[in-house]
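Each structure below is given as C-alpha cells.
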Structure I
Amino acid sequence: MKKLLGFFLITIFTVSLSIAGTVSIKISTDADAQIFVNGSLVGSGKAEIKVAKNSTVNVKVKKAGYISEERNYKNDGVMKLPKSEFITLQKDASFESSSTNDLANRDIDIKTTKTEEDAWKKLSSIITGSFDVIEVTDKSTGYLRTAWAVQKFGPVIIRTRLVIKMGNENPLSYKVKIISERSETATSAREDEKFETWDRLLRVYSDVIPEMQSRLSK
C-alpha cells in the first residue's frame, strides 16, 4: 500500500512539474483564417495553444487569397515566449491574376469534324500562342505535353502545363487538360512534392481551351 501511495505521489509531482513548465499563448488572426496546430485544425480567428516544457508547437494560419504564415514556438527555457500574438496575413498576388475555373485540372473532350492533319495544326497553333515550350509531341498518337510555364508572385510559385491526348479517331476527338498547381515553399518548378493542385487558373491561360473548342468546331 505504501509503495502504491509513493508511486501515486511521484506521478502527481511529475505531472505538476510538467504543468508548471507549460506556457500558454493566445493566437489571433483574421476572423475567417484557419489556425492549424501541429497540422490539425483547431479553429478560426483565435486559438490558445499550450507549449509544454522542452517541446515545440507548430502553428500555421491559412486563408484563401492570402499567403500562409507559420510559427514554431519552442519552450526551451532560453527564449521567452509571448503571452499573445496577432498573426498578420499578406495578400497573395496570384489570386488577383487568376480566377476560379472549372476547366482547370480535368479532362475536357473536344470534338471536331476536321481532318486529323488540320485539327493537329490548329491545336499546335493555339498552344504555341500561350506556351513557350512544348516538351513532348507525337502527332501519330495525338499526344502533346507542354513544359511547365512558371510565374512567381513573391514567395508563391504557380506552374501551368497543358496535356493533349487522342480521344477517338472516328469521330475525331481529343482530351485536353490544363494543369494548374501552386506552392508557397518551392524554389523551382521541379520540386514536385511541394506543389498542390490549384482550383484556379491564371487569366493568361483561361481562354486556351475555349479557343480550341471554338476553332475546332468550325
Structure II
Amino acid sequence: MQALKAVLFDLDGTLIDTNEVIIASYTHAYQQILPELDTDRSRIIDEIGPPLWDIFGRYAPNSKTVDRLVHAYHDYYKKHEATMHRLYPNVIKTLKALKKRNIKIGIVTIKRKSAAQPSIDHYGLNDYFDVVIGYDDVTHPKPHKEPVEKALIALNHHSQTLMVGDNQSDILSGQAAGVLTAGVAWSIKGRAHLEAVNPDYILTSMEDCLTIVDRYNEED
C-alpha cells in the first residue's frame, strides 16, 4: 500500500457551504430570464454540480439566453456570497494538520478561478493550497479525469492521492484518474447520492481525512 502524498478537494459543498447562495442564484437567474420555468428547490439541488453552461443549456432556447442566465447567476452570487456561505466545521484545523504531515493539498473546482478566488481569499485559504484547478484550466470538466490529472501533474503525484468531494462528478473524476476517492456525508444531495458511485470512503467529518492519510502512511 503506497503512502498518501496529496489530497485534492472540491470547493463548494465540500470545504465551503455555499449551498444557499447557489440555490438562490439559480432561482434569481431563472426568474429574471426564464420566468415561466419552474424553480422548485429540489430540482435545483438535483442539478448542482455540472458547469453553469451545461445546466442552463438544458432550458435556454439558444446560446445568447444561456449567456444571460450565467450573467444573472454571477451577478446575484457576487452580491450575496459574503453573507450566504460559511466554512464547514474543522476545515482549517484539517488543512493545517495535513500541511504538518507534509501532504500536498489542491482544489479541483467546477468554478472558474476568478469565481473561486473570492471565497478562498475570504477564509484565508491561499496558504494551504499548492494548486488550484478551475473550469478555465481544462477542456473537459469533472466528471472527466482531466481536472484531477492536471492537479496530479502540478503536484507530481498520481496514485498516492485522495480526491474529496460532495458530488458524484468529483468521485467519478477521481476514479477516472486512478486515485482514491472520498465523498462527504454533508453533501446537500445526501450520502446515498455519493454511495451510488462507490467512493473508497465516506467522510462524516473533515477530520476523517487525517485518519485515512495516517492509515496509509503508517502502513507504508
Structure III
Amino acid sequence: MNKKQIGIFLVDDHQIVRDGIRALLQDVPEMVISGEASNGKELLERISKSPTDIILMDISLPDISGIELTKHICKNYPEIKVLILSMYTQEDFILNAITAGAKGYLPKNTTRQELLKAIIHIHDGEEYYSNSVSKIILDNYISNVRKPKEIEPVRDKEDDVLSAREKQILQMVVEGHTNQEIADKLFISIRTVESHKNHIMLKLGMKSTVDLIKYALRNKIVRI
C-alpha cells in the first residue's frame, strides 16, 4: 500500500462476500484491501496492525454487532472511517449505525459504481448514504417533525443566525447534495463549502450532518 491508496478493511462473516468485494476493487489503483475479518474479534485483533482508512463492515456478525464495533472503532481509532454495507435497510438499523458513528450506509444490492463513490466521499471527509437510505432518514425526520408532541419550540429568529449563503448551502445539504456537488453548483471551491458547513454547525451547535439536517427540518430553517 502506497501513501496515495485508500486502505480498506473488509468485515463480513461470509467469505464469498469478502471475495466479491475484493474482486470489485482489485483493478482500482487508488484503493487496496488492507485486511479482512469474518467477525468482530478478528477485526479488533488485526486493525491496529493494518494501515486502514476505511472499514467496510456488515452489521450482522457472529459475535459482536457491527454497530457495537462501529462505536469501538470511532472511540479508539478516530482516524478510521466506518462504511456499513448491509442487507438490513430498516430505519432502526440505519439510525443506530449513524448514531454509533458510521460515516456511510449502503444496502448490499448497491452497484460497484456507488460503492466506489461512497468510499471516495468518505475518505475525503464527507458522509455518504445511498438514495434509498437517505430517503429513510429523511422520512424519519419528516415524520418526527409532523408529530406535534415531538416538535421542539422554534427559538425566535433562529435562522437569522445564518447568512444568506449559509442558508443556501444548508438547503442543498438537506436536499442530499455532496460537498463537491454544492461547490460545482455555486461555483465555489469545495474548501469554501466545507468552511461554510463548519460555520453553520458551529453556529447551530450541531456535531454531524445528520443532526444538522434534523435540526434544520425541525426548526423549518429550510424548505422540504
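Only the coordinates and a few stated rules stand behind these numbers; no lab work does. Computed from a predicted model, the values in this text were never measured in an experiment. Cβ atoms are built from the backbone, for glycine too; each structure is taken alone.
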From I, II, III, which structure was relative contact order in percent (Cα under 8 Å, 6 or more apart) = 17 calculated on? I
From which structure (I, II, III) was FRET efficiency 1/(1 + (r/R0)^6) of positions 27 and 131 (r between Cβ atoms, R0 = 30 Å, to 0.05) calculated, if the value obtained is 0.35? II
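Starting from the value 1.6: which structure in I, II, III was distance in nm of label points 7 Å out along Cα→Cβ at positions 75 and 115 calculated from?
The read-out comes from structure II.
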